[in-house]
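Multiple structures are listed underneath, in structure tokens.
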Structure I
Amino acid sequence: MSSVIMTMNNPAVPGTPATLYTGVTASLNIALTNDTGADINLTNAASLEVFMPLYFTAPQLEQMTISNIAPAGWAFSYNSTDMALQLKWTGGNAPWSSNGAVTFSINNILTSNTPTSDVVQINFNDISGTNVPSQVSSTLALVAQPAPGNLNLHDVLSVAPEFGGAVYVSAVSNPLTNTLYLNLKNIGNTPLFNGNNMWTGSPKVSVSFVYGTTSGSLAPDDKQQSTQLGSAWAISAGVYVDQTGGWSVQNPSVTGQANSPTWTLTPNNTNKQIIGTGDQSNVTFSFANIISMTPTGPTQMYVQFSGFMANDGTHYNDTVFVVPISKQIPPNPGAIGIYSLAETIHVSSSTELVSIPLTWSMFGVGSVKLSFYIPGMTIPEQKYTYGTTAHPALNYDSEHPQITGITKTQTLTVYCWAYSDSNWQNLLNKIQCTVPLIFPPVINSFTIQTTTIVPPASYAFQLNWNIEGQNSFEIIANDGLSSGVTLAIPQTATSYIVNPTSPQTTYTLNVYGNTTNN
């Protein structure tokens, strides 16, 4: 849908979204481009009201000015009743030309508020024309200024969508409900917080989207229409998978002061590492009830980190990750994607009951069958139904199938079979994913026994061993007179005859979990 496109930037802090430093005076350059496809009619009753984020006080708003206004004919004033910066049109009846832009700068912007996120919202008053919106908005992040010695979160953290970050657009007559999944993954070698003491302060993650009705927006955020189908205010976030010491989610309230919805994610005050390593290195959040009735196209999620510490004396710089979202037309019915929430699974013994965390997405599916393949093993299928007829929209499901008997490092292949009916008869498609199962090398036994004695004093001994989980192994003989010699033993062998060259000969068995002897 064509509309008026708003762009905004702080020339002193390049990047997207527009960003302010707390305690630092700044200016913002704003452009409103007429992309409605026709001229917009302006009269002397027309005005633009600029509502700044909630983190500005009334005295701070009163200090702001607007300059560099183009085209001529707009006059600036401060509207104390609405607590808004106002541009009033004084040029009589005139067109705002198609593809033409109204540009201006907001000056003397200063706040010492704690870091957070909100939008600059501009209302169109008494402005008529086809596809003219009632308001437009653009995210304005407020962060602490980078400080010498601080670390960069981009070096240790991956922030990415699951399932490719896809949202399927729909019409009012057939609304499709979507869920987005946001994964925070520690890619560093130590926990995100690696101090001796508990972290201090109030670390938080603020999540917002691009709001509006255009192809570059996810959904509108107009508070006056918050109860209408497709409003961004209806999106509800929660913790989906948490491998850490605990996180919490605060959903926005339409009765609050914020101009647009922002979701706040915080580590629990008992979660010392915040995000750990290995099997504790991920936390995934869900953003449900997304109905997007905008045109297809790319948009983005803004994920702002504020107040995080690396250790007892070192902080991370506040930063914003830009996460891509792809708005698409609905797919053909069938399974869309399947993946394991654990990239690898470590197995400690052959008797361990191993749980595989799986999640899959589908569209127009009545039933699903999961099948599993590991060479030499038989694993029962699992089946799921979603009603007597095919589920009418995008749907998600998850399961933790359990298997046992893993004796070495190998790959589990999971097949997801999707059917249009509820009886697993009419196959729509089949997709798959793989899950590496890591089995550590284990030596259960390594023994030696005398087999023969050959005069005058030549001995033959049999080495016996029982090992699990190895991809390769070696036995090294060391007689104490020279460096060790690796014996040429077939990798399938469980015993070997040796003839020591010295009474002090020792034999060492090494097993490895991969083929490169590491």
Structure II
Amino acid sequence: MNHLPQLLRKTPLAILLITWFVSCQSVNTDQALTVQLDNLEKHIQVLSSDEYMGRMPFTEGETKTLAYLSEQFTALGLTPGNAGSFEQGVPLKSVTTQANPQMEVRTGQVSHVFEGLKDYVLWTQRVGESLNVDDAELVFAGFGIVAPEYGWDDYQNLDVEGKIVLVLVNDPGFGSDDPAFFKGNTMTYYGRWTYKYEEAARQGALGCLVIHNTIPAGYGFNVVQNSWNTTKLYLDAKDGSEPNLSVEGWVSYPMATKLFELAGYNDRELLAKARSREFSPIPLGLRARTDMEVAVAYNTSNNLIATIPGATRPDEYIVYTAHWDHLGIGKPDERGDSIYNGALDNASGTAALLEIARSFAESSEKPDRTVVFLAVTAEEQGLLGSAHYAQNPVFPLEKTVANINMDGINPYGRMRDMELVGMGQSELEDLAAEELEKEGRYVAPESNPSAGFYFRSDHFNFAKKGVPALYMGTGIDHVEKGKVFGKELADNYVAQYYHKSSDEYDPDRWNLEGAVEDVGIYYRVGRRLAFSDHWPAWKDGSEFKAQRKK
């Protein structure tokens, strides 16, 4: 937009120092905090520079990034968080799949051949030179959900050993407009495609294929097609503790319709049945045949962990997270630029992590609880760094009070609101609302709750383990131009910059005044917990509440 650079023109750094007063009844220390714009800008400029090559794991960009973050942690006087080291190794495996361009599906004497990429996308986490699918039975398992709290079990009385389950995207609540039915149009974790694979693996299935549908998925089949015959990173669970499917993937809606037709069913009839608690899985009488060539390589990336030890309750922890990685070097754009700098995603969040660490470190009194600053790797590859930490926590998760995650910090100037992702999950959002209210600001619900953004950043791996987790996004109620203009800015970022080489720091386009205010909110929420004995709880209706009780 032609007016964007002028609106977001940067104010001179010399006058940009925003000061807040910490007014919390449980905090009687440091009365003032300064979050400095020039610090945020410096860190973003460095981490998103071409020199850092897009911060891809296993590249020189990772080496430079880890060195910079370690240097900053050391300069702040932070304590290395992992047995005298800032680093926590994250063992990963790189799996490259070459799927057969055809899949034959037959029933009796009738068969149909589907085309890879056009009709389906397949991959595997299994290690081996090849993987054959030879007459595997197909079963329709509804939404592929087992959710006792909703009285829901799509796998009831079904033995899936050696079989491939077909499941619907999202969850049964989508389109119901009934917030008591799952969560209505707000996606639960059960609606995430990653959950579908996890549950199918727990059930012992050979494979799981998610039926794509653009509206409940929130994106077109072209997004799924980007995974055709690509290389994917996974955590390397050498002990085999994590169950994996032999076949993971998606099928297009037209392919699913054809499969149902071959089986003698009407697709609308099956979809209606799948929305009922009385649904039982349906063997389709179909058998599939295809294969994949598989290549695997192993390597280790790193999370970085720094702490400020608590003064009175050092064995209770507040964990701040931000992912340091991005997409590295890829296909050149129309300008010939091939470096995916990831300035907003997530050099900005990493810069906020450093600035919050500085604010705690320079405080005149140390917190009661230990504050942890965790910069995680491989978020862009599937939240892998935070998943490894959650599976191998340096600090006990049952002693972890909360996680506050930062993934993309406001570059658009001052906003009246901050978007709360996953509203209704935990009491952390109430603390955030209180801190925003002190500044004359407010919490806004996420604009697209059906997209499941609560499950798409690093806080989610803490939530899965029962640790209350807060994730907020940039608001749209622009102080000068209002909500319509703020929405235009957000939409423009997705269209022009998200996961593109154009995501660079540009002082003529960025305005970090709003970022300074938002970082202050993250700081003050964590500070309230760090200087108190309060344990925030999950709210009723959260799918993670039961895990915390365990």
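Coordinate-derived values only; no laboratory data. Note that this is a predicted model, so its numbers are computed, not measured. Cβ atoms are built from the backbone, for glycine too; each structure is taken alone.
Taking FRET efficiency 1/(1 + (r/R0)^6) of positions 71 and 127 (r between Cβ atoms, R0 = 41 Å, to 0.05) as the criterion, the top structure among I, II is I, with the largest value. Structures I, II were shown, and helix-only ellipticity at 222 nm (-39500 (n - 2.57) for each DSSP H run of 4 or more, over all residues; to 500) at -7500 was computed from II.
A value of 19.6 for mean count of other Cβ atoms within 10 Å over residues 423-430, calculated from one of I, II, originates in structure II.
Which structure, out of I, II, was distance in nm of label points 7 Å out along Cα→Cβ at positions 135 and 431 calculated from, if the result is 5.9? Traced to structure II. Of structures I, II, which gives 11 when relative contact order in percent (Cα under 8 Å, 6 or more apart) is computed from the coordinates? Here the read-out was taken from I. Identify the structure, out of I, II, from whose coordinates mean count of other Cβ atoms within 10 Å over residues 167-174 was calculated to give 25.2. Matching structure: II. Given a value of 2.5 for distance in nm of label points 7 Å out along Cα→Cβ at positions 103 and 383, calculated from one of I, II, which structure does it belong to? The structure behind it is II. Assign the value 78, 51, 50, calculated as Cα extents along the principal axes in Å, to the correct structure from I, II. Structure of origin is II.
When FRET efficiency 1/(1 + (r/R0)^6) of positions 303 and 495 (r between Cβ atoms, R0 = 30 Å, to 0.05) is calculated for each of I, II, the greatest value falls to II.
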